[in-house]
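Please go over the structures that come below.
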Structure P
Amino acid sequence: MARAAAPTDLTDAELELATRLRLSVMRLARRLRQESTGNDDVTPSILSALSTVARLGSVTLGDLAAAERVRPPSMTRLVSRMEELDLVEREQDDADRRVVRVRLTMPGRRFVDRSRTKKNEYLVRRLAGLTAAEAALLEQALPVLERLVKDDT
């Protein structure tokens with residue numbers, strides 16, 4: 001599947017592979033979200049934004065919106081909700097007082113850490129049920145999956 005083809009140009013095998021991959025990834029992502037929060041106030045959008053803030057550190061609202069691929073007004077509302085939950089706080093940029101940055105609070109950091117731990121524990125339990133050959137095959141496939149999700153912007 002090295003070529004970029006229109007869906008109508010795909011072979012049955014290529015379409016089947018794409019369909020199975022999409023469904024498997026969506027189901028795994030849904031299951032990991034279910035494992036991670038334990039808090040009905042934390043939506044998948046909030047969890048994603050929190051993970052991005054954890055990865056990027058203190059980040060501007062614009063950069064956070066771009067990283068999450070949402071419009072700035074949507075991110076402003078999301079950050080306001082995260083502030084209400086005491087997961088993030090806004091701070092003025094030291095270099096430019098007009099710029100507002102978002103950073104995790106200590107409860108936000110603990111929430112992200114707990115969420116990651118729960119998701120990893122779930123995956124470890126699932127991986128333990130694989131044969132050695134299946135685990136090796138999955139390990140070999142990881143670089144390919146990582147290439148598929150690498151940001152192409």
Structure Q
Amino acid sequence: MRIRATTTADLAAVDALLARSYPKLLKADYPPSVLVTALPIIARAQPKLLACGTYFLVEEDGVVLGVGGWTPDRQDVTLGHIRHVATDDRAVRRGVGRALMAHCCDTARAAGVRRMECWATLTAEQFYQACGFETVGPIDVTLEGGISFPSLRMVRDL
């Protein structure tokens with residue numbers, strides 16, 4: 001497996017991964033009424049995020065297995081935010097997500113970040129806990145168009 005920073009040239013590959021994996025992975029934890037409105041929004045790559053330098057792609061033999069990254073907080077330089085993490089549903093439990101989280105935490109720590117926060121899907125809570133995050137509590141993430149997406153606020157010291 002190789003981890004590298006994404007560029008806007010990765011847009012189609014990231015879109016394909018998110019569109020393929022999110023519906024399958026989130027299905028068990030969210031009702032269809034939530035997914036039908038949220039998936040068209042969350043299962044899309046964000047060009048600005050792809051170009052930020054701290055959003056990464058995990059690949060093996062030219063196949064994208066996972067994506068995700070972090071961004072610094074706008075006001076607190078010691079806080080970082082985990083962003084738009086997904087693993088190919090066919091590569092779950094192969095260490096892709098764990099390698100990606102380790103890379104995110106290492107690069108954030110090197111940039112002076114001391115604490116990470118993420119707004120996890122209900123599906124990902126156990127994964128983030130296994131990566132050292134603690135659940136703070138439920139939050140509703142407001143997506144574009146005012147759509148509410150049930151999530152969990154989680155934190156971890158670096």
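Any read-out appearing in this document is the output of simple, stated calculations on the displayed coordinates, not a laboratory observation. In this text the structure is predicted, and so the values were computed from the model without any measurement. Cβ atoms are built from the backbone, for glycine too; each structure is taken alone.
Computed values, structure above
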| item | result |
| --- | --- |
| Distance in nm of label points 7 Å out along Cα→Cβ at positions 31 and 87 from the coordinates reads 2.3; which among P, Q | P |
| With distance in nm of label points 7 Å out along Cα→Cβ at positions 71 and 135 derived as 2.7, matching label from P, Q | Q |
| Identity of the structure behind -22000 (criterion: helix-only ellipticity at 222 nm (-39500 (n - 2.57) for each DSSP H run of 4 or more, over all residues; to 500), calculated), options P, Q | P |
| Given -1.32 for log10 I(q)/I(0) by the Debye sum over Cα atoms at q = 0.19 Å⁻¹, calculated: source structure among P, Q | Q |
| Test item: mean count of other Cβ atoms within 10 Å over residues 23-30 calculated as 11.0, pick one of P, Q | P |
| Which of P, Q yields 11.5 [mean count of other Cβ atoms within 10 Å over residues 15-22, calculated] | P |
